[in-house]
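Engineer: Below you'll find the structures, each written out as structure tokens.
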Structure I
Amino acid sequence: MPDTNQQFLKLAADFMNELNVRYMEADLDEQIELQAQRDQAMRNYTQARLALLKRSVLCKPEDLAQMQQLKQKLAQSTSFRQILDSALSFAGFLSTRFF
């Protein structure tokens, strides 16, 4: 069974993939508005990923639960505002937990 760091990395990567799909599906005005948040989410994801791969941080079960909730929140988003909020929540969570 994968350890919690591996599970977290998979969930975070899945979140970023979904966010990128949602970005591609958005109209031009929405893409412009979402781009900064998407880019910040990617930067935070990259930094968190490096910390996890170096094992300088270990995920807890609570981290997995939070990441799962964020992933579900994005998957269930039906409006652009919800997508934007999900991206901000993801970036904020990674920032407070891993930096």
Structure II
Amino acid sequence: MDQAAVLEQLKTLHREIEVDDGKDPSHVTDDVQPLDGLGGFDSTLIPNVIRGLARAMGIPLAKGRRLLNPYVDAAGNKLTLRGVAKRFCDLYAKEGTTP
């Protein structure tokens, strides 16, 4: 999976979220931490973003499938969008395996 393509799609999704919430989409950069640095985004939107990103990247996610959170690392640290893209690739590149 192309991490750069995932990052670009992720930024597109986050810009849409910011606009929908009346916030400034220019804050969506590679190095922003979405959980702290984006006013229109919060943890309740994570499943929607994961599913939207997976759909855009051509990754089939079964309905009802338990989703893993790419917004934090294994230690629970919040990631930048660049880090989220990498973690998404790590978690979902081999879809078809059930965690």
Structure III
Amino acid sequence: MATLTLPQLVAGRELADAAVRRLGPVAGEDVVVDARALVSGTPSFAAQLVRTALVDAQASSLTVVGGPEDFRADARQAAERIGAADRLRLSSERLPAAS
């Protein structure tokens, strides 16, 4: 499992792409995004985060933990648009336990 922790504010496709790429190779892995500190994230950041993790980097799943409801909704819509809704998990709770 690879974990990406977001700061309070995130914006832009380039930042999302760079954040996922910093995790290194994640093909076949579960990627967890800790968004509990996030106050505001743009729809473009959420969309690119989903695309980069699930399509470009070929992660097996993407879990977004915490963050504002609108950010989670943007991620859900992005996953639906690219046909990956079944690989996205959204939680307003705690980080999942490591397996």
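Just so it is clear, none of the values below were taken in a lab; they were calculated from the coordinates. Please read all numbers here as calculations on a predicted model, not as lab measurements. Cβ atoms are built from the backbone, for glycine too; each structure is taken alone.
Engineer: When distance in nm of label points 7 Å out along Cα→Cβ at positions 14 and 30 is calculated for each of the structures I, II, III, which structure yields the highest value?
Structural biologist: Working: I: 2.3; II: 1.2; III: 3.4.
Going through I, II, III one by one, distance in nm of label points 7 Å out along Cα→Cβ at positions 14 and 30 peaks for structure III.
Engineer: Looking at Cα Rg over 2.2 N^0.38 Å, point out which structure of I, II, III has the largest value. Write down the numbers at each step before the final one.
Structural biologist: Values: I: 1.05; II: 1.01; III: 0.92.
Between I, II, III, the highest calculated value is found for I.
Engineer: Which structure, out of I, II, III, was helix-only ellipticity at 222 nm (-39500 (n - 2.57) for each DSSP H run of 4 or more, over all residues; to 500) calculated from, if the result is -14000? Spell out each step's value before the answer.
Structural biologist: Working: I: -28500; II: -14000; III: -9500.
The structure behind it is II.
Engineer: If relative contact order in percent (Cα under 8 Å, 6 or more apart) is computed to be 29, which of I, II, III is the source? Before the final figure, lay out each step's value.
Structural biologist: Numbers: I: 42; II: 33; III: 29.
Considering all the candidates, the number was obtained from III.
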